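> Some structures are shown below for you to check.
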Structure P
Amino acid sequence: MNTLLSMRIFCTVAELRSFTATADRFNMAHSAVSKHVAMLERRLSARLLNRTSRHVSLTEVGAQYLEQARRILESIDEMEGSVRNTAIKPSGLLKISAPPWLVNDDFVGVLAGYRRSYPDVDIDIDIDRIERNASHEYGDLDIAIRITNTPGEGMIAQHLATLTFRLVATPAYLDSRGRASKAADVDGWPLLHYSAYSNDGTVVFRSGDRVTFKPIMRSSSTALLYHAVRAGIGPAFMPSTMVERDVAEGRLEHVLPEETASPMKLYAIYPRRPYVSAKVKSFLKFLETAYA
């Protein structure tokens with residue numbers, strides 16, 4: 001049997017969870033679909049699917065094989081499309097990792113627009129991976145959205161935007177602490193500190209002024225620090241996009257309205273491969289347009 005055809009049939013069975021529906025899609029007999037899957041299982045010496053009279057599900061090995069098979073088939077389709085000079089329609093599962101502070105109306109708007117344009121692409125977004133100290137563990141991701149200058153070996157980093165981080169606190173906190181007018185005024189202040197930054201609490205502002213804060217709470221969770229600063233525990237550096245609504249509505253204030261921390265660059269990172277899948281290329285174009 002044709003191994004590539006068997007892989008396509010297996011992927012379709014896994015997607016539809018049905019041998020009958022797969023047979024209809026490929027216009028072949030139900031028994032032929034079963035033979036293709038059985039051939040793959042014999043070839044791999046592993047069961048890929050659990051079958052009952054009413055239900056089809058992936059085994060653990062089957063789920064692992066499905067991810068690899070999808071990538072192989074996508075690469076083949078892209079290669080053939082490139083040779084024929086034809087466009088491949090984006091489809092399949094797009095696996096993305098994004099930082100928690102990017103979860104806002106603008107980013108959801110990008111996702112909504114992308115889904116309207118490419119309804120055959122399903123999206124799986126991992127929001128917690130960065131904050132599990134796995135910022136450079138890409139695994140089976142298609143695209144990782146990161147603030148980094150070291151994307152990792154075998155990866156491509158496409159610059160999306162330059163971000164600003166603002167020092168913010170609640171009005172009540174600043175009423176009791178006093179408001180600063182220049183960077184030197186906040187030297188020695190308490191800070192809710194993102195643990196991926198320097199341990200000593202030293203921050204360099206865009207102006208070049210260097211100050212050292214006293215971290216009173218550390219966390220790898222941006223979301224936790226965001227809620228902590230809103231609770232009035234202390235000031236924190238937050239991405240502007242994460243707190244702009246709070247500032248506009250008076251829940252938070254910029255401690256130094258004219259200052260930001262040194263700008264950081266946001267990248268879309270994806271594996272370096274001979275052929276980039278249509279779903280990845282189309283989503284990268286959407287991101288590039290959104291952050292232009």
Structure Q
Amino acid sequence: MIDVPDRPIRLGTRRSPLAMAQAEEARERLCKAHGWPLEAVKIVPVTASGDKIQDRPLADIGGKALWTKELDQWLIAGEIDFAVHSAKDVETWRPLEMTIAAVLEREDVRDVLVGVASLSALAPGARIGTSAPRRAAQVLHLRPDCEVVSFRGNVATRLGKLASGEADATLLALAGLNRLGQGHVGTPLSLEGWLPAPGQGAIAIECRAADAATAALLAAIDHAPSHAALMAERDLLAALGGNCHSAIGVHTRAEGADLRLCAAIYTLDGTEKVEREARFSAGDRDGPRRLAAALLAGASPALSACFDPP
């Protein structure tokens with residue numbers, strides 16, 4: 001057991017309901033691991049730029065950095081001690097001053113279809129609400145007769161838009177619904193035919209790279225298998241040169257000391273899909289790079305143009 005800190009440790013988070021639920025989970029796990037009262041960790045919320053701008057697709061207004069930039073500034077300035085993020089919202093290239101010190105045990109990675117029982121049950125020409133290129137591309141690949149309409153906002157906002165008739169169906173992450181106590185909403189999509197986003201279902205905790213004391217505290221709540229899977233998926237993104245305009249799906253499974261990654265890339269209109277699979281040891285940083293190379297080698301010039309590998 002580590003003594004209760006002299007001052008509360010400051011946990012930075014976005015102010016959205018899901019982000020706050022994730023922050024509470026991280027605080028509870030950290031305090032339980034060290035035998036502290038909850039008051040030993042203070043939650044410091046910020047309204048992120050991505051939460052302020054809701055009328056345009058994220059990829060058009062700055063990408064994933066809009067979820068992290070305020071917390072990054074606070075962390076680098078020392079105004080908070082660590083930050084909690086939805087891992088899929090953390091951009092691939094991060095400031096050198098920061099490090100992912102812990103990853104909580106991963107939740108269910110599947111997407112949920114809301115508004116209809118299955119994609120095949122959608123009427124011809126049905127409107128599917130999403131602003132995620134991956135989801136839009138997969139919908140159009142499986143149902144090219146349907147129309148994708150832009151949907152942004154938190155879970156409640158998107159469910160409200162669906163209820164008001166702005167779309168016939170929408171897609172949400174089951175992990176987020178579970179963390180909000182709404183896991184009963186919608187129908188989970190099979191991983192055999194629908195791949196989640198890199199990092200989906202994982203909570204990443206960042207601290208300053210030079211802050212060894214905080215990193216050591218956070219190590220107590222790091223879930224090594226989830227951490228290894230997340231880093232492999234982030235290495236795949238980096239090797240592909242993917243961005244907010246790229247449609248990438250990936251599912252990682254642990255097989256003993258190895259990881260098996262199934263990944264697919266799509267053109268944004270869903271007309272082309274390349275899918276490959278690879279197995280490698282959990283610490284093999286070259287494994288995701290080889291998988292990225294295989295994906296790009298099978299892509300047409302139109303699909304390759306959606307990526308900018310290093």
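Derivation of every value follows stated rules applied to the coordinates shown; laboratory data play no part. Not measured: the values here are computed from a predicted model. Cβ atoms are built from the backbone, for glycine too; each structure is taken alone.
> Comparing P, Q, where is FRET efficiency 1/(1 + (r/R0)^6) of positions 46 and 238 (r between Cβ atoms, R0 = 35 Å, to 0.05) highest? Mind showing how you got there, number by number?
Working: P: 0.15; Q: 0.85.
Ranking P, Q on FRET efficiency 1/(1 + (r/R0)^6) of positions 46 and 238 (r between Cβ atoms, R0 = 35 Å, to 0.05), first place is Q.
> Looking at structures P, Q, which one was semi-axes √(5λ) of the Cα gyration tensor in Å calculated from, given that it came out as 49, 19, 17?
Numbers: P: 49, 19, 17; Q: 32, 23, 17.
Derived from P, not from the others.
> Among the shown structures P, Q, from which was the value -9500 of helix-only ellipticity at 222 nm (-39500 (n - 2.57) for each DSSP H run of 4 or more, over all residues; to 500) calculated?
Q
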